[in-house]
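None of the figures in this text is laboratory data; all of them are computed from the coordinates on show. If you're wondering where the values come from, they're calculated on a predicted model, not measured in any experiment.
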Structure I
Amino acid sequence: MHPDIPQLDNYLVKAEPFYQAIGDEITIFEASYQKGLPVLLKGPTGCGKTRFMEYMAWRLRRPLITVSCHDDLTASDLVGRYLVKGGETTWIDGPLAQAVRGGGICYLDEVVEARKDTMVVIHPLADDRRVLPIEKLGTLIQADEGFGLAVSYNPGYQSVLKDLKQSTRQRFVALEFGYPSPELETAIVIKESGLEPAIAELLVRFAGMTRNLKGSGLEEGASTRLLVHAAKLIVSGVAPVSACRSAIAQALTDDAEMLASINELSSSLF
């Protein structure tokens, strides 16, 4: 490997993450990666998109560099910038440039939260050019053959001002994620927390009740991630109703009436 190309061993996922396929997402992601096609993951918060990426990176034996996008994330944060070290000006690659040079998978989580100039940067990486322009260096980096690009977003949260443009969407192979079936979600909660099956089944039923409230006062119902949080509290000795209140209800809303309604649902089950 060229000495200027970063070693990404620290980003390897060494242990197999627990992931249960819901459909043919594994096959489609593998085929997309082998053909150099970028992938867009769509779905609600906490439904397993990030875990899926960790699993695929492990399965493909590629380093995974994850960037959590936010309002202040700039193109320079992704690509790199000059920094002064020991009185000398040195170029430091950003996470996207590291993945491009080193053949890793770069995963931009909630990509629409980033500033618009970041989209301009990923466009030439997301088509058959597979190049990363670095304006400050006046160069184009050709992506290593092992490089993969994946982005995610939650369609349910996006406004007209924060949606993916067609010019961006149509560069990606899209995978839609949702919550697992009750049986699979129960198995996930048990595996992740060690909770006894009977309580895990009740937690999943409770999650379904909160998801039915979406659009009636809740932006989102309880995610699988929140169920695992509650389950871990219960395994640690916290009463189920208290665990649901702290790990789920309080995480979903600050509205007093809605909190009361959600807490009543958990009390009716536990």
Structure II
Amino acid sequence: MPFIVYSDDNATSRNIGRAIVASSDFEELDAVSGYRHFRSGRVDALEIRGSILDCSFLDRIISTDFIVFVCSHSSSGGIASFTTHHEGNWSVEAKLGGRPKELSVAAPIAALAVMEGLKKNNDSALQVIYEATHHGPLLKTPSFFVEVGGTNEALESKKYSGIVARSVMDALSENETSPDCVLGLGGMHYAEKFTRVAFGKGCAFSHIMPKYHIAEIDMLQQAVERSSPRPEKAMIEWKSIKASDREKIIAELNRIGIDYERV
């Protein structure tokens, strides 16, 4: 049973969450640790307060197969988009929740299902794209983020919030599939090539390590282990990584016992 989590203190998150609750046959149940709790069939929804990035406490108050966070997306370049990503900090910095050099447990199959739902339901000019793993919260329960934003228009748009709401519910109501689960290595924060691979080959990406964190090779085993299910191989965006770093990555993947593919 999955949980959808949204924040009453974030306007976009609240718009998406309440659109989900309103559009499906959700019934309000007893509160969970003081937070509003809804259920429709096998899907639960939780309305929290405060920042979603800081809700590592969820492991203690709910038990579920996986968590889908619906939230706003920010873009330094001002590019509006629908995004999906897993959580964690590749480096010693943890400015936006979580802990330094720790990753949450990824939920790659459900994340791909939502990506496919976004692609199907998107009748706008906004891009649908994977982002590299970043920010908190730190959770042992498999989880991922689904976001819309990048511009004020996208953040405030009820239409775009509705697309996210519909895509999440479509993904959670469909029959489960078993795509290949893969680890993404290289490229930039917006993982355009991995997104094309996901849509073209039906691969479900777990954690994505961008090229500017490639030096954190010691994180690769954690990235493999903190995914449900575990990735079967790594996909390396070959030209984005210099040869000497590729050699170190391949050596570590061999040590872990994970095959790789060039993209």
Structure III
Amino acid sequence: MEDLFGQEWEIIPAGGATGAAYFAQHEEQRLFLKRNSSPFLAVLSAEGIVPKLVWTKRLENGDVITAQQWLNGRELKPVDMKDARVAGLLKKIHESEPLLSMLKRLGKNPLEPDVLLRILNDGMDGELVIHSSIEKAFSFLESNVSKVVVAEKVVCHCDVNHNNWLLSEQNQLYLIDWDGAMIADPAIDLGLFLYSYIPRSSWSEWLEQYGLKLTEGLALRMKWYVVAQALSSIQWHKKQDRLHEMKNWIVFLEKALVQS
């Protein structure tokens, strides 16, 4: 990475699971660098969903380095998630034809509920399957899988946690960390968002800001995907031996199962 810059530049690892992200700074110039990020980043930048892409360079070893604006700002707090701008940006993402076209060109196939259920069944740890809440979760998914099939498939972020929302000092809102993006039912994003941040009594009001009416069908789809995502997270944290986080997701799952 240092080969791209003179010695006067300070290059700092940005952390993260892949170790492929860095901060670069020289005097007032500041960049966020990433190794081998998806071409999807260019479209996200053009749509104003992530901080501006400044340049892309290919190294002699074949690696591609992208540089984005490194903005002063802050992550959203849970209380901020009720802001109408959050609903507006999520709606913009779900309606974006350029984003959908690029993911299709990159070979992404739409995720169907039965495929997701099969993945969950195949991957679930035997020690977890006997947990009563996890048994109930699979029973709920299996009995409703045919009821949550919809034709509409959009680009979904799939991790709308408040830590992935960035508000710049210029008051510009961004949604970052797109490594898990899929083409899927928008209920994947909407469900986890509402279950995590919005009181049940305010769902209709929030969805009106987004541009949807809360129907029985939408409520079922959101619950179905929330249960599926909770199972996936429980399994992932179990594999990572992050048992505290795993238990938190089990509690979240139990609450979701009793939610109407």
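For the read-out Rg/Rh (Cα atoms, Kirkwood Rh), a value of 0.99 was computed from one structure; give its label from I, II, III. The read-out comes from structure III.
Can you say which of I, II, III returns -11000 when helix-only ellipticity at 222 nm (-39500 (n - 2.57) for each DSSP H run of 4 or more, over all residues; to 500) is computed? The read-out comes from structure I.
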